[in-house]
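Listed after this line are the structures, all set down as structure tokens.
Nothing in this text is a laboratory measurement; each read-out follows from the coordinates by a stated rule. Just so you know, these numbers come straight off a predicted model, no measurement behind them. Cβ atoms are built from the backbone, for glycine too; each structure is taken alone.
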Structure 1
Amino acid sequence: MNNTLKRIFEVYVIALAFLFASRPINDPDFWFHLKTGEYIIKAGLMPRAETFSCTNLGQPWNAHQWLSGVLFYTAFTHLGPKLLIFMFAVFGALGFWLIFRRSSEHIYLRGLVILLGVWTAVPNMGVKPRVFSLLFVSIYFIVLNNYLGGSKSKSLWWLVPLMILWVNLHGAFLVGLVLIGLTVVGGLFDSLVAREEFGSSVARLKTLTLILLACFVATFLNPYGPGIYYYILGVLSSPVYQNTVIDWLSPNFHQPELFPLTILILSAIGTLVLSPKRPRPSELLFFAATLYMTLKMQRNAMIFAVIASSLLADYSGHLWESIFKRASPNASVLTVGFQPAPLNLLLLLPLVLFVMKVKNVVYGPVSQQTSAVPIKAVEYLNAHAKVGCTFTDPNVWGAYLLWAAPSNPAYIDGRDVYPMPFVREYLEIIQGQRDWHGPFERYGVSNVILAKTSVLTMQMKNSPDWERAYEDDYSVVFTKRSLEH
């Protein structure tokens, strides 16, 4: 294959991956990460107790993603939101670029497969701490899988300092420990199938066990020490979160955005079954475990996208060759069915279209629809000095209040700081299953920002104690009437 065309195609792949990963700041949780970073830098203290809400002041708060917040705040205030978006698009694309660069074979198939993986991970992309986890999962999988394939153990020890970073950036550091554990078990199966000598199997198992232990100890190097496990595992085991947080639910394959996940699952299963080169037991274990994690909780699709696209890239070429070489025994997979020059030109068109789309949507003017927060409603509160405890539905809008309207402490936001009975009461209120008057009086709620489709919108319209002070096509603001009224 012409090396120039190969290099051009590689540029297309990384460019398209970057454009796929470019998302506007539309995660409402971004704002409480930003506020956390501001608090740490200005106060010079690590959060230990809740300080921002009007309902749970003093509640123990484990800001386990504190380093992400510091990075968010530093970049947002010094570089601006557009460069922050650019940075996280680079991080997301880099995770898949590392997978793409693992091998030099079957470049076109690898490129298309990796782009399918990026497409699958798009719902988890953006300026989010989980993008760090995507990058670390990619690094961990490459290092661990290469070790099982015969690489030296020196690179394994880099996983330990990476774990120190990971545990302070995002709660999915647990996935890193899981991947090492899967490598231990998978390596044992690989040895049994390959009928390796007992001594070499024990040596590999010993090395991996030491790495697992070292990474586990490294997770204690965070401001909350071993207590971080109590906090994270408590949240993960909570039925309230598991049944109400959308990206913690099992994937609904009727949703259009999950179409690439469907394609990735089916194509990966078909390829691993039909490929003439048989995958190692450890690779099948990686695939099965991450697929289960995804079917259990859809936010894990980004982890599956990394593992599945890597395996699909490895084995699809062998399947392709086995199919086409039956008809043309002397042909190469890169010359059968693909003409490199036309293909590179063909890929140029979507690249141009993506650039235009990203420029207009991701780097264009900020709007409520792209940001997914009630910007105008909060501007109204600030402009008219409507201060005080503020209730929001959905709850994640409260995070925007923490940043944009600090004089309006939130009733609730997306942080995992609120006790389960309180969260359950909130859910009953917004679902119309509990009268809201009592809780509003108890916590001194003076402002309410609601989505126009909220159950409370109609209820509060008919309340003589509340007045509809502001409304647009995105949200409604109610304020408590003064005693004179």
Structure 2
Amino acid sequence: MRIRFSLAIVALAVVALTSACAGPQVLTQSGNWPWTRPAATPEQLTTQSVGGQPLAPAGWTNQSRIVLNAQFPDPSADLTTEVEFRPAYQVFIGQPTVAGKRGTRGVTVDFPLSDTSYHWQMRTRSSGNQLSPWVVFDGTVGYQPDPPAAPKLAELPRNGNSASRTLSFDWTATADSAGIDKFLFGIDQTAAADLKSAASTDKLSASVTVPADGQWYFHVAALDGAGNWSPTATVAVHVDTVVPAVSDLKPSAQSFNPAVDTITFAGRLNKSSLTSELILPAQPGPAIRTFPAATQNGDFSLPWDGKDDHGQLVPAGDYRLQVTAKDVAGNEGAAISAPIKVTDKRIVVSLSQQKLWAYSGSQVFLQSLVTTGGPELPTPVGTFYILQKFSPFTFKSPWPKGSPYWYADSPTNYAMLFDDGGYFIHDAPWRSFFGPGSNTVDGKPGDNNTGTHGCVNVPAGVQATLFAWTTPGTPVVIQA
């Protein structure tokens, strides 16, 4: 027994010695001999640019090369990192497409295709050629080197003219495979864009406020998810907040008879505008006449023949002209004239017959013999209007004493001025001779048997009635 035990010990020693001399022996992963260290499983897989910028899962880059990284439980392990990197539409087949250098943990990958999203998985290989399980990156990474198309700005109202300094812009955008991350926009007074310090939005619209009127340029560009900038889209807008002003709106007469004459309104615009003119009744009510719109600037005039939109003469009464002006930016201003009187009255004087008629419409209100200016100082021919009425009124000679036309102060009861040259229709208390021949007798103008200084003399009784009937603006038609 003792001898056998010693031999056993010797046998074990020989085996140990033989093993030591044969070199290191290790167990396999199953626990059998030989034994080797297993490959470490990658953890916390990440992607980043070559420059070190992290890329989010499902992110995109415009760089053609990226680095795939992982963490390991034993950073000192002697490992080779292997990656299977494929387009996202392809399934993994468990075959590496790229491997890193032994001892390094990052794998640099060149994108084989652009405009494509990729997925990837990683494993490690130990120095003993042991493999870790595959670990799949939780996400994708895309490569998009080309910029997206420029946004398309919507057409601006009024051809880019604005009456407000607060401006709204809309646009559409076509996203590339990386998607649109945001839009940068700005407004300035130069056609060339500089969006380095511009505001940004993820919406397809923006509102901006400019500090002053003038020509402005709105710029917008798109930034895709890979960091590519689109070309800049630009649109011009002209801001004008000045409201059109209609001033000095006056008629050529305070009253007129459409059967005899037209009336002309004059006014002034402070800027070029599209004007719309309406004839309105003096009291609130619908328009009587609408004139075609026209572009006006500065001084303008508008004749009215006293007719309505149907071509019919309007009834006697008071009317007003309303002018509305709108500029290209949409600013709007308006003005309305003082009332003007449309009358159906008129006074007709025949120089050849030395006779006067007063008409209401087509009806004769009164008629009378008169005396008008003599050969040397004739009464003017034409259409005039009653400008002013006076009662009583004293005529004073505009000619000095010694002039053959001078006359002493001449009081009258009723005088109506129809021309600014000093021509009146008036009674003449000193005169008893009216009618044909009363203005052709030689002698001092203004005497009982001679013509007037150009006025129309009417018998006192008739003149009193005519004076009461006549309104300012009544036409006076002087016929040869």
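Looking at Cα Rg over 2.2 N^0.38 Å, for residues 138-249 alone, point out which structure of 1, 2 has the largest value. All intermediate terms of the calculation are to be shown ahead of the outcome.
Details: 1: 1.23; 2: 1.32.
Top value of Cα Rg over 2.2 N^0.38 Å, for residues 138-249 alone goes to structure 2.
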(message) Looking just at distance in nm of label points 7 Å out along Cα→Cβ at positions 106 and 370, which of the labels 1, 2 belongs to the structure with the highest value?
(response) 2
(message) Taking mean count of other Cβ atoms within 10 Å over residues 170-177 as the criterion, which structure among 1, 2 has the greatest value?
(response) 1
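Which structure, out of 1, 2, was Rg/Rh (Cα atoms, Kirkwood Rh), for residues 202-433 alone calculated from, if the result is 1.08?
Values: 1: 1.08; 2: 1.27.
Attributed to the structure labelled 1.
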(message) If distance in nm of label points 7 Å out along Cα→Cβ at positions 130 and 218 is calculated from each of 1, 2, which structure is the one that comes out at 6.7?
(response) 2
(message) On relative contact order in percent (Cα under 8 Å, 6 or more apart), which of the structures labelled 1, 2 is highest?
(response) 1
(request) Supply the structure label, taken from 1, 2, corresponding to distance in nm of label points 7 Å out along Cα→Cβ at positions 114 and 322 with the calculated value 2.5. (result) 1
(request) Using mean count of other Cβ atoms within 10 Å over residues 42-49 as the calculated read-out, with 16.8 as its value, let me know the right label among 1, 2. (result) 2
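Given that helix-only ellipticity at 222 nm (-39500 (n - 2.57) for each DSSP H run of 4 or more, over all residues; to 500), derived from a single structure, equals -2000, which label among 1, 2 identifies that structure?
Values: 1: -20000; 2: -2000.
Traced to structure 2.
Consider the structures 1, 2: one of them gives 117, 18, 14 for semi-axes √(5λ) of the Cα gyration tensor in Å as calculated from the coordinates. Say which.
2
Of the structures labelled 1, 2, one was used to calculate FRET efficiency 1/(1 + (r/R0)^6) of positions 122 and 386 (r between Cβ atoms, R0 = 35 Å, to 0.05), giving 0.00. Name it.
On the way: 1: 0.40; 2: 0.00.
The read-out was computed on structure 2.
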